[in-house]
1. For structures I, II, calculate relative contact order in percent (Cα under 8 Å, 6 or more apart) and state which one comes out highest.
2. Of structures I, II, which gives 1.6 when distance in nm of label points 7 Å out along Cα→Cβ at positions 36 and 68 is computed from the coordinates?
3. Given a computed value of 15, 46, 29, 9, 1 for P(r) over Cα pairs in 10 Å bins from 0, in percent, which structure among I, II does it belong to?
4. Out of I, II, choose the structure whose coordinates give distance in nm of label points 7 Å out along Cα→Cβ at positions 4 and 28 equal to 3.4 when calculated.
5. On mean count of other Cβ atoms within 10 Å over residues 20-27, which of the structures labelled I, II is highest?
Structure I
Amino acid sequence: MPLYRVDRRMGALSADDLDAAVFRSLACLPHFQGLVWLRSYHDAAAGQLTCYFEAARPDDIRQHAEMAHVPCDAVAEVTEYLPDGYR
């Protein structure tokens, strides 16, 4: 399954705002077969959230974001490299 990085400009978020966005995202995931949220990184200083998903199609990620009412500024297919593969 392809791996995607999703960039979201979130602006300033309270902990409650972030929790609500996560809840909406999780509630919408079952509507998209094969869409798997792997992890996210929040940069509060930059107002940026970077998420990683497995998905059959990038459009599934965009539609999920729309349904969950979360920004989706960019979706890019990426390749994962782990340090263990080089040891």
Structure II
Amino acid sequence: MEDEDDLCRIPRHFVDDSMNGMRCDGDRCAALVGEVGVKTGCVIYGQRPDVCRACEPGDAACQIARDRFGLPRLDAVLTYRGF
């Protein structure tokens, strides 16, 4: 469970003005870099909040995000790539 000290380690420019979550640029988190559907990464991976840590590849939140961006279902991608 994160505490105030954990949350204070997140660089301020990635936190939304309400201090209630991560800042978004359009449909994506400001801390997410790269091209969605090709290769992305989190620039604050070590300090990311619990809500981000809870998201797992292929889980319901992941599938919702993939649907929103028009990406194939992750289970289909993993099957295609032989994983």
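1. Once relative contact order in percent (Cα under 8 Å, 6 or more apart) is tallied for I, II, the winner is I.
2. Only structure I yields this read-out.
3. The read-out comes from structure II.
4. Of the structures listed, the value fits II.
5. Once mean count of other Cβ atoms within 10 Å over residues 20-27 is tallied for I, II, the winner is I.
Every number in this text was worked out from the coordinates using simple rules, so none of it is lab data. None of these values were measured; they are calculated from a predicted model. Cβ atoms are built from the backbone, for glycine too; each structure is taken alone.
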